[in-house]
Structure I
Amino acid sequence: MNRRSEKSNRSLSIEILTRLSQIFNSKSWEIENDNPEQPSLFNRYCSLLSDLTESEQSLILELTERFTRISSNQYSYHIKQIVDQLAQDPRFNLAQISNIFIAPLISPEDLKLGKVKSSLMVQYAFPEQLAYNMYFSNKNISFVTGLNADSSNINNDSSLLLVVDDFIGSGDTACSALNYLLHDKKISRDKMIVASIVALNQGITKISELGVQVVSSLTFFKGISEHYSLEDRVGKLTLMDEIERKIKVHENEKLGYGQSEALVSMIRTPNNTFPVFWKEKKGRVAPFPRKNF
């Protein structure tokens, strides 16, 4: 264990350390010895909590109890859940569909910049799960490069376009991609389905306003504003504001991008998640840092 982690553990009360350990055990998160070059998740939490007041510590632990981690090896399971939903959902008439096109959910701006997004990994993982589902195994599966969908292939009774991602947050990126497909590529809205491993309720609402259906394995609401009573909500948002002041969160990051209040970490922690869980700066370590790739 490195010196920073030893100091963090010593500055925490027995009650807080016990509660943190109980949360880790309940979630089957490993409590391991620290590697000085890559602090363990448990010690990252200790470092975070050691800088907070008792009330702030309690809030972080409450939120951690509802925090969801999805590792890369869990993606296949969640994609299977989506495929099963598509097969069983009465909104979708799959009997007449013989051609399924799969596109990554990526904004036109990110495409121009050549950014590598996790939606590409999800795109290439989908066919395996489709092949093992009786409703999809006999259908023709094709990849769409970027957002270069061909309306002449999709706008017919036998075709469907799946636009896929691992995470939908505020819905801004999704709507940017969908508006491009709708207006530039002339894809009919009733021929598109957005499928995501995780989707925030606010993002689903925004996409639905475009008239496009959304399917997700997991759906989450705002971690504070849509979970607590009005009285508790005000106090906890005030506490979070104090925490974010301490860690110098930028204005556009407060409560997560779009004030999403997300409690999730994936291959890359979304910036929609509360910044206290991912923001690192000048020696500060976070439990679920965002990695650049």
Structure II
Amino acid sequence: MVEIIKNPNIDFIGKRKFGFIFSAVLLVVAVLIIFIKGPNFGIDFTGGVLLQIKFDKPISTADLRNSLAKLGTENAMIQSLGAENREYIIRAAEKNPVEFARALKEILAADFPDNKREFLREETVEPKIGKELLVKTLWSIIVALVLILIYVSFRFDYRFGTAAVIALFHDAIITIGVLVLTQKEFSIVIVGALLTIIGYSINDSIVISDRIREKYKKMRKEPYNTVLNTGLNEVLSRTVLTVGTTLLAVLALLIFGGAVIADFAFTLLVGFLIGTYSSIFIVANIVSVWEEKFPKKKK
């Protein structure tokens, strides 16, 4: 295997305090942001209508809001795309989203007859379906975490399984905090990105756990922290190469993928960075503390 870091000898376990403090700060900040600002739920979860409209001629946000006011809608979100004021996204939480979309098209046609428009995107979700989808989403994440805990516990060690799931919560909370901070729309696409991040992070944790298990068989007489450090250092080059190539692909999606996939790519970018950090600095260090407090008897 190509090694970009020759014979690394980093004391990850000895410096675990700094990793724990850094993670604790990130988690506290992320939780505060989530509770203070709150997620920007998309219509997938709230129900309503989303229309992406492109006009031939520039049009102001105020003109669009005046048209919406005729429908009795005052809290609709109007987002301008680009500097030309020709393309907009309109979001509105409506009890009858299909009827609202139809009425809005008629109002725009009447208010701006000389300004041709193209509807690039149209999404409507009933409020009841949105709530059901949110519940199913939460359950899918919980089930995924439980299955991961069971698999890693049986495959390696229950301590690694527990540490891996803790790290996944760590990754998810911090990533969601960044999404809330940047006011990204929390949609079903973002849920897919979060599940992808969970899969990527657990894959890293499994690779590291497997290497530590191999080293433990050969280094039974060595202190457990030495075994952990050796395993982490031996997979460091692999981890850096893997995350490097993955991030290049995600950056390409973010830059060239367009507005539709931008939030998905941004979420992956943040999550992969956090997940790589946690697989190195969190999982093994949790196991290290566990071993010191409750040492496992050597067979």
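A value of 26 for relative contact order in percent (Cα under 8 Å, 6 or more apart), calculated from one of I, II, originates in structure II.
Given that FRET efficiency 1/(1 + (r/R0)^6) of positions 30 and 94 (r between Cβ atoms, R0 = 41 Å, to 0.05), derived from a single structure, equals 0.85, which label among I, II identifies that structure? Comparing all candidates, it corresponds to II. Here FRET efficiency 1/(1 + (r/R0)^6) of positions 54 and 278 (r between Cβ atoms, R0 = 41 Å, to 0.05) was derived from just one of the structures I, II, and that gives 0.50; the source is II.
Could you tell me which structure in I, II was used to calculate distance in nm of label points 7 Å out along Cα→Cβ at positions 102 and 238 as 5.0? Computing distance in nm of label points 7 Å out along Cα→Cβ at positions 102 and 238 on every structure in I, II gives 5.0 only for I.
Given a computed value of 39, 19, 17 for semi-axes √(5λ) of the Cα gyration tensor in Å, which structure among I, II does it belong to? The correct label is I. Assuming -22500 is helix-only ellipticity at 222 nm (-39500 (n - 2.57) for each DSSP H run of 4 or more, over all residues; to 500) as calculated from a single structure, say which of I, II it is. Among I, II, the structure yielding -22500 for helix-only ellipticity at 222 nm (-39500 (n - 2.57) for each DSSP H run of 4 or more, over all residues; to 500) is II. Sorting I, II by distance in nm of label points 7 Å out along Cα→Cβ at positions 174 and 214 from high to low puts II first, with the largest value.
Every number in this text was worked out from the coordinates using simple rules, so none of it is lab data. Keep in mind that this is a model prediction, so the values were computed, not measured. Cβ atoms are built from the backbone, for glycine too; each structure is taken alone.
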